[in-house]
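Multiple structures are listed underneath, in structure tokens.
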Structure I
Amino acid sequence: MEEKIVILGNGFDLRHFLPTSYNHLISILCEIEKLPEDKESISFSDLFDGVFKEKNEWFYNQINEYYRTENFIFNLEEIKSIQNRLLDNSWFQYFKSVDENKIETWIDFEMEIERVLFSVLEYFDAFHNNLFKRKPEFLRKKINFSINEYSDYCKNKLQLNILKNFNLLDFSPRSLTAFLNEKFILNIDKEIQYFKEKDFFNFIYQSLEDFVGIFNDYISNIINAFNGNLVEEKKECFTNREGKYLFQQVKTIFSFNYTNTFDNFYGFKQRSESEQLEMIVDLHISKKESLKIEFLHGSYVENWTPDSDKLKIVLGVDDIHESLKKHKLFQFTKYFQKLHKQTDYLFLKDFESTNRTKNQNRYIFYFWGHSLDYSDRQYIREVFDLIENSGGSKIKIFYHSISAKGDQLKNLLGIIEKEIIEKFMKDKIIEFIESTSENLFEEL
């Protein structure tokens, strides 16, 4: 028996012109942050006609072509709630400050988290090992130093800005002075004895969780406004074509996304009665079963406030460097969050078990909208291991451009031994397929 399994990345959402890239998120959050206090209603143009359009003009035009944006209704109270949280969120303020350095993707986002952790720990270590020219001094009942002379107290301006953004320092622009936050230091006789590192990292992790809450509500309130507003004539571009509909031949989907895009476009309830009947007959499924979709990094939830423990989005780094492990900063890693938030971390265990007992199963794994980046190497290696142990199985990788195909292949070579890649390509076990509508409908 041959079984088709699809693994979705952010490119799947982007194909449906949903603004879910990191760049899109920051652009819209910046617009929300500066909305006037007396704003009584919020339209599509209020959020998308400024920074977003300037940075993503082609994508902006596609949204307007495919969706009835004049019908978008944004909940004023919810948007105001996001706005209020943005003002105090350390991670958003930091990401916004480095946005001009072109943090374009979610992979770049992860690298910035690690950069912050490294920079802060480097500051703590340098301070305790007396590597700076001077230490902060006690003045006006606070420990401080001159911003004009920051090079005596910090490694560089980036480190200084990181310490400021994450509230270890409080700047006084008028006096050009940086005051150290007393919550994170032990001060005896007007002198720093040590930094309370654990307290500080707990604080910035909670700030990251608060950012996850903002991101969750961005999906709930901004992305979900697209639901039901697709231009009728455009539906066939995504869902059905000449009697075929996408995912007709697929029973299992693994998604790295946090949105419900699949259900909104292709879920059982979105089908006509005849299509539902065809699915039941062809795939031998019940209405309750439909297609099985697993969210590998969690998904957004409704009505989670004020209990942040209900949040299921995994947002962090793939792993932490050995130099960070002695400080036990595992809460910033995806694997800690997957275990802690109980998202789907078993991945292919059911398929491996079935393969061992039946041995006749053949699988075709499709990667759609996935960069095959090193940060997801654990999942990619599991797919390759399963392919090697099940005869006749294949991997098919959709690409949207030749340059994207090259990037995917380079990323794959950084994860899987080149001899295996060469053998699989020679034996046509791996195939790269352009993600045209014709190819997608033919394969899925």
Structure II
Amino acid sequence: MSLYSALTTSVAGMSAQSSAMQNISGNIANVSTTGYKRVDTAFVDLVSNYTSNKSAQTSGSVLTNSRQTNTVAGSVDASDTTTHMSISGDGYFVVYEKISEIDGMPIFEGTPLYTRRGDFTLDEDGYFVNEAGYYLAVIELDNATGNPVSSVPTPATFEEDFMAAEATTTITYTGNLPAVPSTTDTSGSMITPLTGYTVDPRSTGAGVIQAQDETQFLSQSISGGAITAYVANGENVSVQLRWGKISDSPDTWNLFYQSDSTATGGATKWTNVGTDYVFNSSGGMTAPVASVTVAGMTIDGTSLGNIILDHGGDGITAYSTQTGVANMNLSQDGAAAGELSSISIDNSGYVVANYSNGKSSNMAEVILASFDGDNYLARESGGAFRATEDSGEAILGATGSIRGSSLESSNVDIADEFSKMIVSQQAYTANTRVLSTARDMLSEVMQVIR
């Protein structure tokens, strides 16, 4: 019976090596497949003629199992496509398979699938679809609050969008004022006192410059920069600023904005923001402390409302002896209306809408799923997996992180696969030799009978 067992065992060995070669060929074929997880082969020996007498035990046959490598990550490469993404660490993208259409809209299978393949792009309907045809499921966010609108990830569309204008409420302004201003009307270490105006601009909160006195004002002040501000309907105005030094002891400045660029005669053209900017001998600002609120700022007939001049951070200083405002930084929190220009996915896993006005907003969040038994997931075509009883249910909120503009490569090492292929080939050949040798031995037995 041993010769017959050798025959069947060699056949089992050939079958096992064939299975191994099948897995190897599949791995090599998918060496360039995004997010592919190689399948290794596990060989399991079978002991025949089991007995308590260890010396009587003999080698048995062999079986093979496919060993998954779902937890082994491939290398991550940068991508020029802003909607591509990869996962660093644990987790899978939640996707759905399209099974039909109704009125041109996709109908999805009820059970989600899971994948590491992140080559998603927007299709003609605004869905994120990867190259294998699976639709990305996300948690949509409320445009107004940014809060999730549901707790279950589902496929969502990201079509043409429009961002309403945002009114300016705060102008952030930092910079360094000169010790000696560069003006066309100076006297010693300070400009000539601002006199001859209807209202003395040194009177905090009341100073205005009439159009007829602008020439003298410009000669006794320095430019403080300009910035565009917005009202709620999207209309914009240019906020022009100028600094006038009114005292050397202590070092004191006033800030003005152009309230009416077309004013003539005795009409107000420049308005004081309403406070003295006072600096100590070291150049640090002692007043105001952090910000100034300009009540009812109106420019060329357009009312901006109450505007906060925020001097936080480095604030306004008077350190050096240069003649103009240095290191000036002007920014504001408003925006014109904007059209959707592009959609990207950031490194926090948010689907970000980018608008023509330079603003952006988070439209949805990509949620990752994890499993207690990753390697027991059932494989589907296209690099997708289905949950099984052995893998356990999907756990939303995996510990992995998302990297935007990148893709995870296959985890196949082609050099390793070639090495395994050579071993498998030699083992298969050896099994055929066993088969032919056992056949020859049986032939000899039959010759004895004759």
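So relative contact order in percent (Cα under 8 Å, 6 or more apart), computed for just one structure, reads 24; which one of I, II is that?
It must be structure II, since only it matches.
From I, II, which structure was distance in nm of label points 7 Å out along Cα→Cβ at positions 47 and 215 = 11.2 calculated on?
Considering all the candidates, the number was obtained from II.
With helix-only ellipticity at 222 nm (-39500 (n - 2.57) for each DSSP H run of 4 or more, over all residues; to 500) derived from the coordinates and found to be -5500, which of I, II does the value describe?
Attributed to the structure labelled II.
To which of I, II does the computed value 14.9 (mean count of other Cβ atoms within 10 Å over residues 167-174) belong?
Computed on structure I.
Using the calculated result 1.70 for Cα Rg over 2.2 N^0.38 Å, pick out the matching structure from I, II.
Source structure for this number: II.
All of the numbers you see were taken from the coordinates with simple rules; none came from a lab. Keep in mind it's a predicted model, so treat the numbers as computed, not measured. Cβ atoms are built from the backbone, for glycine too; each structure is taken alone.
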